Structure P
């Protein structure tokens, strides 16, 4: 009888506690999350990351976004990072998400890493985590690695006669990190990777493409957003792709689905959605009390084959029907 009374008391206390939890949560308010994006609002890659974050956190957190705009104005990135720090102090977030490499170098490392208790989760980082001193007492995250090997394999299936590929990227921290990834793994690619070229202007990129069309069977364009136009203004990737592809006149690959939709032939695409959703889930765990140091740094895994049939037809490529199974077919967007 005494045991039954004790059980009833415990049950009543648990029932009372559960009944009070919503009120306590309402009193405390929902967690606040500051998201610092390296690039500019509306950039397709940042849109993909934001979609992953929003789908994971919307309704559960109050989210505030800050954009450092480094693709269009790298020199102004430090000033934007200072603004982000002031917003951090005013907003007092329960957690921070920091997307891409520039947000690490300009914001997380100078202002947050091992300096505050707030958990920070990065995503979209192309450099090695150790380049920024990660993991840190309050920092973990997800690395971004392009599916170069898989994309080159896909191209070889589309164009069995292809034997060589050249790689070109904008000379930025992100571009240099991708170049290092290629150098480390290119010996395992099914096509011979002859060169990784860093460029800064559209004129230089077009000159290289024209020279390479007689040397290589394919061209891989990587992170070309912000390339300087003929009048010195930063270009969106879609604009530069048009001129570079026309100069090369052969298959051109990209690393993202939106690159293929913008006029490149194909890709085994990584997704910003995976980066944003994974980072958001890690941050939720940290804000719920999991020690940041016990949340391991991970890297993206998923990729999907994307083929632009507009470009495929223009290059007179006729793949076997079986190859198109599981491949997303798109057309060039105007």
Structure Q
């Protein structure tokens, strides 16, 4: 055996004996690749949106600037799309979280074993349905049967002070509204929040339940006063995860929201989201400034997503430290 073969054999022996070093290097490399990808994506959308940022400045995203989206005249203002994303995601979150927590509690604490398995499967199947299927179902079934009647029922609230502007009608007969997009998003984010919250509750040590029951707590008191506070950091992470999916959802929202830059602040009118306006217009952008404006909307969506994840991480860590 020559010197070269001996050297390679020693190196292999070292790495096999000290596998932790090689494993640490692979994990570190994977983490660095993720960071580099995020930075690269952010840099690309920043560079590609330079023309729009120079042309419109902060007025592009300001809620006080005059709304305008006219590709023929190269006039762009993104606030209606930003508002559409925020309001639809917020409504979806408000409606989905109580339902998702109820499902999670039932599946983890109350459901009999023969029912728990099929229900778990059905909840996870809802998360696996492609968004375009939700969009088609929304157009032909959900909008005419649910959204239009609900919209008609909410129209009288348009006369209320302060919040009345959210319910200015009339609701379109087609149902293509911000409300329709929000209600479809409820169904789309419900399984995500429910499945993660269920796993969080199931991971809580059984001793927590037994201690509460031994002290005389009822089943409901055990859930409300012990399990939910104990798993609040994980449940909060599930909620933020659902909100992130809602604010970035593209195809289903594009198919049901109506894709109109008007509508003011009413949820009973058609609108845009950041994702839907990019999906609708990017392939047919009529000028370089139009493309740059769409890239700047992508930059805004990218920043909002990063801030949501940072906020979720901070809240989870903060809650964990306080509980400890």
Structure R
């Protein structure tokens, strides 16, 4: 594989330190970051990580609007699940491929998907994502055997079913177990904690005792604030969650929410008092760690999974690079996506 050199303003390491220089890539690895004067004003950041999606929902964009949460997404007979059952496997696979390509072109290098449909759903996901350079992490549903296909297990919620057997199987296989919790109310949070999950999704209705437990256990949380508002369940306490534990960002279902982490970062930056470097960590390294994906940082020895942003579009004249990335950048600014 040929050596690649990319010049610009580089956002380096977990601390998201901005330096002028050159990123050297060899054989799929960042081998050197030279701090030096360069002519390019492009911005080089880690490839984004969308830590929570449901890309099967792509077949049902802009349907289910105005319905209560349970009628939209709750298994097994909600609007979403009826749509999934009515679509052919070829249709679902084509829709998922479309969503993955959209995310790749937007600069997303990895994503975690809670895949409905049991064994068949996991098979469709694998088929749809097989040819993409985007790291597609499948959290399966249904019987424990889904872990023969999926990377981990994604539980719908403690009120929906008993996941004791699935949790035990995930632990036996050293596979990641994630679960929805505290989305519409706090009633399922204790049950979710009872499974000792590797990460929680949503926590919109986290209570003080839940924040204390997150702080004690260190369980990561994937927050999806835009979708929470669209669904009408409320605004998650992202500031408090960040104080308590590691927080990643997800875009959740594709029916009602565009899978864009640019929009998610902008929303978080403008609706919460969270530093720009932390917002970018939420959309990169925090997400990678939560779902067990590669990448998340631009540093020597890391996989070459990064995004180059045009310096002369949204980021032109920006005095603060990190603020510009999280508050202004978007798909139009993506010049190059490197996923090696």
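Laboratory data are not the source of any read-out in this text; all were calculated from the coordinates shown. Since we're looking at a predicted model, the values are computed, not measured. Cβ atoms are built from the backbone, for glycine too; each structure is taken alone.
To which of P, Q, R does the computed value 24.5 (mean count of other Cβ atoms within 10 Å over residues 217-224) belong? Matching structure: P. Tell me which structure, out of P, Q, R, gives 2.3 once distance in nm of label points 7 Å out along Cα→Cβ at positions 105 and 153 is calculated. The read-out comes from structure Q. 22 is what came out when relative contact order in percent (Cα under 8 Å, 6 or more apart) was calculated for one structure; which of P, Q, R is it? Answer for the origin of the read-out: R. Among candidates P, Q, R, the computation of log10 I(q)/I(0) by the Debye sum over Cα atoms at q = 0.08, 0.10, 0.13 Å⁻¹ that gave -0.36, -0.56, -0.95 used structure R.
To test your reading of the models, identify which of P, Q, R gives 0.15 for FRET efficiency 1/(1 + (r/R0)^6) of positions 41 and 233 (r between Cβ atoms, R0 = 30 Å, to 0.05) when calculated. Attributed to the structure labelled R. Taking FRET efficiency 1/(1 + (r/R0)^6) of positions 33 and 121 (r between Cβ atoms, R0 = 41 Å, to 0.05) as the criterion, which structure among P, Q, R has the greatest value? Structure P comes out on top. So helix-only ellipticity at 222 nm (-39500 (n - 2.57) for each DSSP H run of 4 or more, over all residues; to 500), computed for just one structure, reads -22000; which one of P, Q, R is that? That value comes from structure Q.
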